[in-house]
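For reference, the structures are reproduced in the following blocks.
Coordinate-derived values only; no laboratory data. Source: prediction; values computed, not measured. Cβ atoms are built from the backbone, for glycine too; each structure is taken alone.
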Structure I
Amino acid sequence: MATLFEKLGGKDALELAVDQFYDRVLSDDRIEHFFTNTDMQKQRQHQKAFLTYAFGGTTQYDGKMMREAHQHLVAEMGLKSEHFDAVVENLVATLKALGVSDEIIAEVGAIAASASNKADVLNQ
């Protein structure tokens with residue numbers, strides 16, 4: 001059975017999706033301010049590695065997990081549920097724009113918007 005990573009089209013497709021996703025995020029007034037002091041080249045690389053792992057493209061991930069990576073955004077910048085939801089909305093919109101099927105988008109959305117992921121990101 002194919003992994004979600006494979007269903008999405010593998011490495012090249014994931015890299016394109018992440019790049020287009022961050023283009024959307026950086027133009028979204030609801031959340032762009034969270035990235036003001038972020039090295040976006042490094043952020044994009046980190047996200048590509050994380051999503052490759054999260055979607056089954058590899059069994060190894062050496063980066064920070066969600067709770068640790070977002071802790072300072074919650075404590076110092078007021079990251080809240082509506083910001084999390086905006087990120088998921090941008091991810092879904094990116095995948096739709098790339099022509100990803102509704103079935104695969106639903107799989108991605110279920111992972112991205114899961115209660116445990118949201119709790120980790122929001123440090124709850």
Structure II
Amino acid sequence: MEHTTLPCGNDAPGRARRWAVDHARFWGCADGALEELALVVSELVTNAVMHALTEVTVSLERRAGDVIGAVRDSRPDARVPLEGVRPDVGGRGLRIVRALAREVAVSYDTSSKTVSFALACYR
């Protein structure tokens with residue numbers, strides 16, 4: 001598993017997106033999958049920067065033709081509503097993530113929150 005930790009800041013989503021796409025491209029993922037990965041990582045890191053206001057760790061691994069990823073921050077109290085998000089009050093990014101990823105899950109512990117996802121590497 002590969003990972004990078006980025007400080008909270010406006011440039012974190014772009015840095016995370018470039019890092020993720022570079023790794024997935026090295027693994028041989030198709031261009032369409034790279035575009036989806038870039039969007040998912042960018043949305044999740046943007047949410048972490050906006051709502052958690054902490055550094056963000058992005059992890060990726062390739063497993064059986066999929067890219068398995070996770071975005072972790074240090075604010076377990078900043079909940080991520082994967083279900084029932086109303087588009088008129090925000091949450092469009094999470095709806096996009098759910099539409100693109102095969103799986104999306106959120107886990108919490110005493111010191112962090114992790115949003116994980118699985119995307120097909122070949123499209």
Original post:
Which of I, II yields 1.6 for distance in nm of label points 7 Å out along Cα→Cβ at positions 11 and 51, as computed?
Top reply: I
**OP:** Output the label of whichever structure in I, II has the greatest value of relative contact order in percent (Cα under 8 Å, 6 or more apart).
**Re:** I
Original post:
Which structure, out of I, II, was helix-only ellipticity at 222 nm (-39500 (n - 2.57) for each DSSP H run of 4 or more, over all residues; to 500) calculated from, if the result is -20500?
Top reply: I
Subject >> Which of I, II yields 2.6 [distance in nm of label points 7 Å out along Cα→Cβ at positions 75 and 99, calculated] >> reply: II
Subject >> If Rg and Dmax of the Cα atoms in Å is computed and equals 13.4, 39, the structure in I, II >> reply: II
Original post:
Given structures I, II, which gives the highest value for distance in nm of label points 7 Å out along Cα→Cβ at positions 3 and 27?
Top reply: I
